[in-house]
Structures are given as C-alpha cells and as structure tokens.
Structure P
Amino acid sequence: MPLPLIAPGETRSFDFAPLPGTFWMHSHVPLQEMQLLAAPLIVRAPEDLTADRQEVVLFLHDFSFKTPEEVLVEIGAGGGGSHGGHGDGMQAMGSGMMGMGAMQRMDHGSMGGMAIGGMAMDLNDYDWDAYLANDRTLADPEVVAVERGGRVRLRVINAAAATVFWIDTGAARARLIAVDGHPVQPVAGNRFGLAMGQRLDLDIDLPAEGGAWPILALREGARERTGLILATPGAAVRRVESLADTDTPAFDTDLAQESRLMAADPLTERPVDRSQILMLDGQMQPYVWTINGATWGEHRRVTAKSGERGVLSFHNMSMMGHPMHLHGHVFQVVGLNGRRVAGARRDTVYVPPMSMVDIALDAGEAARWMLHCHHMPHLASGMMTEFAVST
C-alpha cells in the first residue's frame with residue numbers, strides 16, 4: 001500500500017533492486033496524477049549502454065485547464081465526454097505473434113467497432129483540452145534529431161489519466177520488443193496500442209535516405225492525436241494537424257493485440273495453488289466503479305501466501321475497458337476469454353468491455369499491495385482493492 005504522503009519541504013529517499021526496463025513514477029493521489037505529477041523511470045541493462053541505437057522516450061498525457069475536482073464533477077454529471085465519439089478539445093490549444101521464434105506482422109491493431117453484442121461501448125468519458133507528448137502538442141512538437149539509417153529504441157509510456165492511445169509509426173517500420181518493461185517475442189508492424197499505465201518498447205530502423213517521420217499517438221475512438229517527429233539533419237519537417245480525418249478504432253476490443261504477445265522470459269511452469277475471480281463492474285450514471293461489487297473502503301481483500309502460485313481472473317461486466325495494475329508484482333497473461341495463452345509478462349493488463357483476462361503470478365513479499373484500475377476517474381470513484389500477501 002502507499003507510504004505516508006511526502007510532506008511539503010520533505011525529502012525522502014528510496015532504495016530498491018534495479019530491474020531493467022521502461023517504467024514510470026507518479027503520485028498515487030489520483031487528483032495529483034491528473035495534474036501531471038509523473039515522470040519516466042528508465043532502468044538500463046548493461047547491453048543497453050553499448051547497443052548501437054538511439055533511445056527516445058515518448059511520455060503521453062491528457063490535460064485539462066480545469067482542476068481535477070472540476071473534471072470529476074463533470075464526468076459524474078455525465079457531461080464530460082463523448083462516450084465513444086470525439087470532442088474538439090485539442091482545437092482549444094491551437095492549432096499480431098504466436099509462432100515459435102517467428103516474427104509476425106501487426107499493421108493495424110484491433111479494428112473493433114464501437115459496440116459489443118449490440119451494446120454501445122463507453123470509450124471516452126472526458127474530452128480533454130490537450131493530449132501531450134513530452135509536454136507538447138502537435139502545434140509545437142518535439143523534433144528529435146536522428147541519423148540516416150540509424151536504429152531508434154522508442155520507449156512509450158501512457159501516463160494519461162483516462163486516454164487509451166494507438167502508437168502509429170507511419171512509414172517507419174517498427175518491432176514491438178517489450179511491454180511494461182518486460183521483453184516479448186518481437187512483433188513487426190506500425191501500429192500498437194497501450195492503455196493507461198502501460199508501456200511499449202519499439203525498435204525502429206530508419207531508412208538510409210534522410211527524412212522526417214512523425215510518431216503519432218492516436219486517441220482511441222476519436223480524431224485527436226499528439227506525438228513527436230524523428231528527423232535527420234536538414235530534413236523538411238511538415239506540420240501534422242492535431243485532428244485526424246477520421247476516428248481511430250477502439251483499442252483491442254477482441255484482445256487481438258494481447259493474444260499475439262508472447263513473453264521472452266515466461267514464468268516457470270508449476271501447479272496453481274490458488275485461483276480467484278475479480279468481477280469488474282460499474283456504470284456512467286451514477287459514476288461508480290467496483291471490484292467484486294465493492295468500492296475502496298468497502299472492499300474485500302484478495303489474499304495469497306508468499307511464494308505460492310496464484311491465478312487472478314478479471315471478468316469485466318461493464319461497457320468500459322479497465323487497465324488493471326498490481327503493485328509489487330510481475331504477472332503473466334495466461335488466459336483470454338477462456339482460451340489458454342502463454343502471453344506477455346506485465347504489471348498492467350487491459351480488460352476490454354465484456355471480456356475475461358487471466359493472469360498468473362508468484363506472490364511476493366508479505367505486504368498489502370494495491371490492485372486497481374489505472375483509469376484515474378475510475379480509481380477516484382473507488383475501483384481499487386488490495387492484494388494482501390501473508391507469510
């Protein structure tokens with residue numbers, strides 16, 4: 001569980017064993033995180049320091065000129081968003097992998113629509129004033145100098161409060177090599193999605209000739225977008241509009257992307273000691289989101305003993321997706337809608353509307369660990385429980 005708040009003027013140091021990968025750090029007071037109190041945390045392995053490639057971090061946020069309290073009031077009143085469409089918030093600122101060892105292609109991600117079984121999905125419950133890439137919009141994007149024919153490792157972090165993004169590398173072909181800081185069997189493509197709290201590592205091989213390559217983050221179910229530009233010296237950098245011509249598809253409603261991910265370092269096979277079901281539910285009016293029918297404070301602990309192998313089954317009974325994040329543990333995705341998979345290792349897994357995702361983990365240090373939805377308004381309305389590990 002969170003440590004006591006750091007008081008104004010206080011300095012506090014933390015000591016932990018480094019685990020190489022793409023991570024981030026942020027306040028665990030939801031209203032503070034909605035005010036962008038977050039930063040990348042990149043831990044490099046020795047081979048990262050000698051690799052012949054350039055590292056670029058893409059840190060994504062959504063932003064409102066209103067206070068977080070005002071945002072939550074608007075969402076709760078049902079007037080905050082387009083619920084699957086798109087708003088005009090940006091204008092206010094101005095201008096696929098299951099074969100053994102085989103690298104398969106993922107070009108367009110899940111093209112799921114806006115409805116499941118005839119029921120409308122609630123994709124976006126707030127239209128933000130801006131969508132930021134490294135604190136900038138496409139009105140004045142960051143332009144990263146790169147070499148002709150060079151290789152870039154793009155570390156993407158979705159630090160948004162309530163926005164799922166598709167990462168579109170356009171003409172620059174990419175390989176997805178890690179999620180949430182953990183390596184996966186490489187996947188080739190030019191569009192990959194990530195929910196709030198998730199991370200993607202992409203290897204991008206640039207053409208031998210010079211040029212400029214926009215790397216765009218597309219808001220799911222809407223036209224808004226943000227991003228940065230990779231450009232060789234002297235290349236012409238053309239303006240990219242903040243609104244696309246058409247809406248971007250919903251993210252992974254059929255779990256197509258997740259089903260193609262395979263861990264490069266899977267959990268060791270062993271018997272399962274304990275299996276538990278977590279029902280994810282909620283509604284837009286009144287705006288309340290629950291785990292096993294309860295909000296934080298009325299919750300029932302999810303329990304385990306240190307060292308035992310556990311399986312948690314997330315059943316999403318709502319019409320919004322939920323990126324579920326577990327503190328202090330790394331898990332492996334082992335089931336998607338009742339189908340067994342040898343999926344990615346993660347710390348945050350996206351559970352689409354009316355879907356089921358199973359994760360396996362080895363319970364770690366005896367402590368009370370947060371288990372919550374990384375959609376900040378959902379968390380603020382109570383969508384959190386605890387994973388209580390005992391000796």
Structure Q
Amino acid sequence: MRSLSVILIALALVGPAAASDALRGAVDTPVDVTLGSGVCYEGATLLRVVGDGDDVSKVRLRLAAGRLRTIDLADIRQIASDGAALYVNPGMADAGADEQPTPDRKRTREERRAAAQEADAKQAAAARRKWLAKLAANNVRAWPEVSEAEHEAAIARYKQTGAEAQRLLPALRLYETGRFLFYSNIPPDEVAPFIKRLDQMHDWMTDTYNLPRGERVWLGKAPVYAFLQQEQFAAFERRFFQHDPQPGTYGLCHQSSSGEVAITCYRGQEPHEFAAMLVHETSHGFIHRYKTMQPLPSWVNEGMADYIGALMVPQSQSVKRREERLLARLKQDPTIRRSFFGPGAIEFDDYGVASSLARFMIQTNPDAYVGFIEGMKAGLDWEASLHESYQAEPAQLVNAYARWLGVGQLRVQ
C-alpha cells in the first residue's frame with residue numbers, strides 16, 4: 001500500500017515538456033483522444049491536465065455526450081486538436097502511422113466513436129451498480145429519480161413562496177436562470193455578478209464531482225433570497241422558516257429531507273465578502289443534493305464551502321485572513337483540537353484549519369478527494385473513507401498537512 005505522500009504528491013508518468021505545454025495550452029478546448037485500445041473520443045473537452053510542470057499523469061475530459069472521465073496518459077495513444085497532435089504516446093507512436101485517410105478509414109472512425117459511446121455507457125452503468133451496492137451495504141438510500149413533472153411542480157411551489165414574499169416586499173425582483181430562482185431587492189445593476197458566481201460554482205462542482213453540466217442537481221431549481229438589509233433577511237426568516245437568526249448571521253442554507261434547498265442572506269457592506277458567503281452557503285445545498293442526503297462532518301462541509309467561496313471570489317479576503325491567523329497560531333502552538341474531527345460543529349476559530357485542510361486535500365489529489373466525499377455520502381465514516389480514497393490513516397493526513405503548511409509536527413489533543 002502506498003504512503004500518503006506518494007498518493008498525494010508523486011506522479012506516475014513523466015511526459016515530454018513539449019507535450020505538457022501543448023496539453024496545458026489546450027485546456028477548455030475540444031480534442032480528439034484515441035486510447036491504446038482503439039477507442040476514440042472525438043470532440044471531448046480537455047478540462048484539466050493532472051501533474052506538476054512537465055510531469056503529466058492524467059487528463060480530465062468532458063466527453064461529447066456530457067459525461068466526465070479522468071484517463072491515465074499511459075493508456076492514451078494520441079491527443080489531437082484540429083488534426084494536429086498535442087501528445088503521442090512514444091510506446092504506441094508507430095501504430096497506424098502509415099495509414100492514409102480513406103472512406104473505409106472514415107467508417108472505421110465512426111465505428112470507433114460508436115464503440116466509445118457504448119464503452120462509456122457500460123462503464124457508467126457498472127459504476128452505478130457498484131455505488132448502489134455500497135449504499136445498500138451501509139443502509140443508505142440514494143436520492144430518488146425526479147421526473148420532469150416533479151421538477152416543474154417544485155419550481156411552481158417555490159414561485160408561490162416568492163410571490164408571497166414579493167407582496168410583503170414589493171422591491172423584491174425575480175432573476176431566473178437555468179438553475180436558480182434569485183429573488184433580491186439589491187439594486188439591479190449589482191445583481192448580475194452575484195448570479196454569475198453561483199453559476200460558476202455550479203459548473204465547478206459538477207465538473208469536480210463527475211456530473212454532466214446539464215444534470216439537474218436541485219429539486220427543480222434552487223431559490224435564493226438575497227436581501228439588501230439585515231432586518232429584511234431576519235423578517236423573511238421569521239415569516240417563512242419560523243427562525244430568528246442569531247446576531248452576526250450573514251446567510252443560511254435551508255435543507256430538507258424531501259430534497260428542497262433554499263438560500264437566504266443579506267448583502268451587507270462588503271460585496272466581495274457577500275459573494276463568497278453566497279457561494280459558500282449554496283455549495284452546502286449542492287452537497288446536500290449530491291447523490292444521497294447523508295451528511296458530511298462539519299470540518300469537511302465547512303472547509304469545502306470556504307475553499308469554494310474563496311476560489312470563486314478571489315477578491316474576498318475573509319478565508320485568506322483566517323488561514324493566515326491559523327498559520328501564525330500553529331507556529332506558536334502546533335495543536336489542533338481533537339473536537340475538530342468530531343461529530344459536532346467546528347469552532348469559529350477552526351474555520352481556517354477546515355479551509356486550508358480542504359485546499360490541501362483537493363489540490364494535491366482532486367480525484368481522491370472526490371472519492372473521499374463519495375465514500376462519506378455512501379455512509380462511511382470519514383476515517384474509513386480517507387483510508388479507501390487516499391489509502392491513508394488520520395495520523396498520516398495530519399502529518400502530510402503539517403508538512404504542507406510548513407509547521408513541522410502537529411498534535412491533535
């Protein structure tokens with residue numbers, strides 16, 4: 001079994017510098033990927049090149065059919081864009097080199113495309129069977145399939161609530177997108193950037209968690225109520241959720257076992273911090289709707305939400321400042337409270353630990369992090385999911401995180 005440092009940091013394949021540069025330059029563009037088996041994915045979008053510098057081990061693709069795949073470079077014969085080769089596997093370079101384009105060759109290419117689609121469908125079906133078996137073993141249920149009629153009925157219910165809110169606050173306007181019902185009395189010329197951040201977050205999370213961008217994560221759409229003033233936010237909470245928010249509460253994510261999610265918040269005086277908070281709270285709703293309603297530990301859920309908020313809104317400084325304070329504290333006292341990893345909510349001054357630990361785990365091995373989240377959504381505790389996804393124990397995680405921070409040894413007590 002490989003150590004955590006090998007799993008998280010080492011890369012298996014060293015690729016040529018020219019190929020590495022060409023692949024990184026083609027990110028977010030269409031490519032044709034031919035595997036050593038002969039399967040060809042035409043018109044796939046290259047989403048990410050996995051590796052540091054010239055060392056490339058994998059590529060992440062969105063296939064033409066919408067599904068996402070991460071493929072080892074060692075299994076790829078060639079990656080091309082507009083007919084020009086970006087990468088050619090040296091061990092397979094001679095295969096087919098003398099072939100000339102002919103009608104038969106064209107038909108073969110079409111057959112390969114059909115074979116690729118069939119292989120992808122079989123792989124997806126096998127993965128789902130394996131996933132459902134894991135859920136059954138852990139007595140966890142997947143979110144039920146939702147029909148189009150059920151989606152539309154949910155949207156109609158949300159709009160009824162929105163219409164009632166508009167009667168109480170006539171300045172509240174609806175901005176509807178493909179994924180969100182954004183109700184706000186924030187000045188219209190300020191609203192667009194906030195909605196854009198939500199769409200960016202949604203795209204990032206669907207890409208990260210291997211979902212087609214067109215897949216409907218929400219039950220219907222996610223209603224968001226963004227108020228200009230704290231008093232309006234609090235009044236809405238009391239009226240529609242029978243909840244009196246505590247002083248200092250900036251925003252909330254309401255989740256239900258029926259699958260409904262609603263975000264409520266107010267803008268305050270710092271637009272960038274508001275945008276980051278909006279992304280943070282909405283990401284909680286997304287992960288609630290991801291595959292099962294199984295909750296995540298607080299340190300995972302809050303850390304991931306803070307990481308995504310800071311990633312989507314780099315102008316925000318709140319997460320950065322918390323992590324800077326954390327680093328200064330750990331250099332003086334390299335201790336993490338044992339309760340941080342417990343079942344309860346983390347302390348406010350531990351948010352810097354949560355976000356930086358999430359950043360460490362995601363940046364060093366994003367695919368393993370997805371497996372870590374999926375394991376917990378399937379009913380594993382976080383220690384078992386860490387072992388399954390990263391092949392590591394909690395002590396190894398803490399030690400690797402400490403080295404990454406540059407603080408030597410960390411104690412958990």
Structure R
Amino acid sequence: MDYDLGLGDPLSEMEIEKELQELSISNEPESYCFAGGGVYDHYIPKVVDFISGRSEFYTAYTPYQAEVSQGTLQYLYEFQTMICELSGMDIANASLYDGASAVAEACLLAHSVSRSNIILYSGSLHPNYIHVVRSYLTGQDMKLVEIPEIDGMTDLNCLNSYTDNIAALIIQSPNRNGLIENWMASKKKMLDPNALLIAVSDPFALSVLKSPGECGADIYVGEGQTIGNQMNYGGPLLGLMAVKEKYKRRIPGRIIGKTIDKNNRDGFVLTLQTREQHIRREKATSNICTNQGLLALRATIYLSLMGAQGMPYFAKICYQKARFAAKGVSELENYTLPYSNEFLMEFVVKTTHSANDVVDYCAAKGITIMTVQSDRSNSLLLIAVTEKRTIDEINYLIKCLKEFS
C-alpha cells in the first residue's frame with residue numbers, strides 16, 4: 001500500500017483489550033478494582049481460557065487410571081515442577097483446596113513430624129487463614145498462639161518466649177498488610193530446633209522475592225489465584241503446597257511422578273496418594289478428597305506463557321505502580337501511610353474518616369477498595385495495585401479520595 005492507514009503503533013493483548021473496554025464504556029460504566037486482601041485482579045492472557053476450556057481438560061475427572069489420563073497427569077506434573085521452582089522447595093503436591101486450607105494442612109504436617117503441640121502464627125497472617133486453621137485444629141491436641149505484630153510486621157523478639165514444644169511458626173510474606181516479612185530472620189529466631197517454618201506467600205510475589213526454600217523454610221503454602229485464575233467472587237481458589245525432600249511422605253493430597261513404561265516410553269503416574277481412601281486410615285496424612293485440577297491447569301498454562309522473564313516483569317510493574325499510588329494518596333489531607341516497611345503491590349492507608357464510608361463512596365464512583373479485616377478502629381484502608389491498573393485509573397482513585405475529604 002502506498003498510503004498510511006493510521007492504525008498507530010502495535011499494541012499488546014492487554015493494551016488491545018483495554019482499548020476495547022474503553023470503547024464499551026458508553027454502554028456500561030467501567031469500574032476499577034483496587035481491592036486485594038488475598039485475591040487480586042491480575043491480567044490473564046486469553047489463551048489460558050481457550051486451552052483450559054477444551055473439553056478434554058474441562059470435563060475430565062480424577063486420573064485414577066493413569067494409562068488413559070496421560071495428558072492430565074503430565075500437566076499436573078509440570079504444575080508441581082513449576083511450583084517447586086517458584087518456592088525453592090523439593091516436592092510439591094498436585095494442589096489443595098485453597099490457600100487457607102493449605103496453611104491448615106501445613107500445621108497438621110508439622111505436628112505429625114515434630115509431635116509438638118504449639119503452632120505459633122504471626123498476627124500479620126491473613127485473618128481468614130487463621131479462622132480456617134482454628135477450625136481444622138478443633139478436636140486436635142494442638143494449641144494456636146499468636147505472635148503480635150509491630151509496625152505491621154511480626155514482632156520476632158517475642159519468639160524468645162517460646163523455647164520448646166513448638167510444632168511450627170507461620171509467617172506470611174507479603175503479609176495481610178502487604179508488607180514483606182523476613183523469613184530468614186524468623187528461622188534464626190526460632191529457639192526450638194524441632195520447630196518447622198511454614199512460609200505463606202503469593203506465588204506471583206515469589207517471582208521477585210527470595211524463595212522460601214532459600215530462606216530456610218520447611219514448608220511453603222500459598223494461594224494460587226494470582227497465577228492464571230479469575231477472582232470468581234472469591235472462589236473457587238487454588239491451594240499450593242511444597243516441602244523439603246524429607247517430608248515427602250507427609251505431604252497431603254497427591255503427587256504425580258514420571259516413569260518409564262515397558263516400551264521405554266515416558267509415562268506419568270500417581271506416585272503418592274497418602275489419603276485414607278487409598279491406605280489405612282491411621283496411616284493417612286490427610287482426608288482431602290480431591291484437588292483443584294482445572295485451576296492447576298490454568299496456573300500451569302499461565303506460568304508457561306509468562307516464563308522466567310514475564311512474571312518478574314509484571315511484578316515490577318505492580319511494584320512501581322503501587323509506589324506511585326501510595327505517594328499520591330499519602331500527600332492527601334486526612335490520609336497517611338501508617339507503616340514504614342517495604343511493600344510489593346498492596347499497602348495500608350490510615351484515614352481520619354470512617355473507612356467504611358470511604359469504601360462506599362469510592363464504590364459509588366466505580367472504584368473498589370476495601371478495609372483492613374479485623375480493624376476495630378474503622379480507620380484503615382487496603383489498596384492493591386496490579387499491572388492492569390493504569391496511571392489514569394490511579395489518578396482517578398486519588399481524585400475520589402480527595403473529593404471525599
């Protein structure tokens with residue numbers, strides 16, 4: 001062609017979708033999600049929906065017959081491999097129900113290993129995780145003890161008071177306030193040599209943080225919604241668990257293994273299934289009945305697409321945009337950042353207004369933010385900024401907060 005069509009510069013898939021959404025605003029007002037608290041509005045490439053929606057994946061059931069379930073078993077094997085790479089651990093299972101139940105299963109694992117009865121958990125652990133763990137441990141000969149937080153993070157000096165009978169210490173990073181905890185320092189502060197360190201983390205964050213394995217953690221658990229899964233109004237979710245080699249026979253759920261068949265071809269099998277359905281009940285490590293196979297597939301596709309460079313790239317974008325947002329909000333009258341520690345993509349804002357009223361006002365303006373759970377003062381807001389949020393959207397959030405003032 002000898003003339004310019006005026007198409008402009010090429011755009012990425014995410015940018016094209018954003019432009020089309022802006023064109024559709026005339027039909028329906030757009031809303032912007034700055035909510036976090038464990039479930040986040042990350043961008044998911046369309047190929048994830050396409051592949052995971054194929055009937056051979058979407059309608060497949062538990063792969064009890066390995067010889068006819070090679071496709072399912074292979075993607076679960078790849079899923080386990082990728083979770084091990086992210087977490088720095090040796091063995092991962094084929095998924096659990098969600099992040100909260102994964103934390104509870106980790107507590108049971110730690111108890112079975114150490115035979116100690118006290119589970120220490122940080123006060124900066126997600127409140128929903130604490131509720132689920134408490135439910136799981138009801139009727140067990142185990143005790144939950146909270147380690148208080150200071151400046152939004154775990155007060156590690158309090159660990160000096162606990163010297164024996166400790167099964168595990170649970171530390172989440174980034175924690176419920178969005179702050180980055182120090183797993184390595186936590187491990188060194190633990191005085192009971194038999195206690196296990198349970199590291200809880202968002203796998204998206206692990207693409208730029210030092211892995212739990214590198215920091216000396218014994219068990220990694222997390223919520224896998226951030227890697228290829230929609231928010232889904234809060235569920236279904238994807239539980240992740242990985243452990244050190246020596247705990248492989250204690251891990252709940254299923255482990256997929258790779259082997260060679262009689263014709264010397266690669267094959268995939270259910271290597272370990274330490275459930276009461278398959279072995280004697282008193283020998284079982286868990287009564288978990290299934291796994292989140294479809295969501296694990298979505299995570300596998302997403303991680304394969306992103307690769308070793310893609311996830312850190314987007315995580316750094318989240319980091320930069322969150323800082324831009326935090327700076328803008330902190331410059332407003334009646335809004336401050338109460339914590340001085342480092343955060344990744346989520347931060348707490350303290351306001352002199354009613355936090356609930358601010359949330360309701362922003363919702364009416366098309367912006368979703370949230371309050372900090374278990375905040376009795378009704379003065380703390382929680383704001384998450386993912387790669388999907390544009391500078392214009394962040395400025396609109398700041399404008400709405402300023403208008404409320």
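Where a number appears in this text, it was derived from the coordinates with a stated rule and is not lab data. As the structure is a computational prediction, the values presented were derived from the model and not from experiment. Cβ atoms are built from the backbone, for glycine too; each structure is taken alone.
Structural remarks
- Structures P, Q, R were shown, and distance in nm of label points 7 Å out along Cα→Cβ at positions 177 and 377 at 1.0 was computed from R.
- Set P, Q, R, criterion distance in nm of label points 7 Å out along Cα→Cβ at positions 209 and 337: the highest-scoring structure is P.
- Value -11000, calculated as helix-only ellipticity at 222 nm (-39500 (n - 2.57) for each DSSP H run of 4 or more, over all residues; to 500), assigned to which of P, Q, R: R
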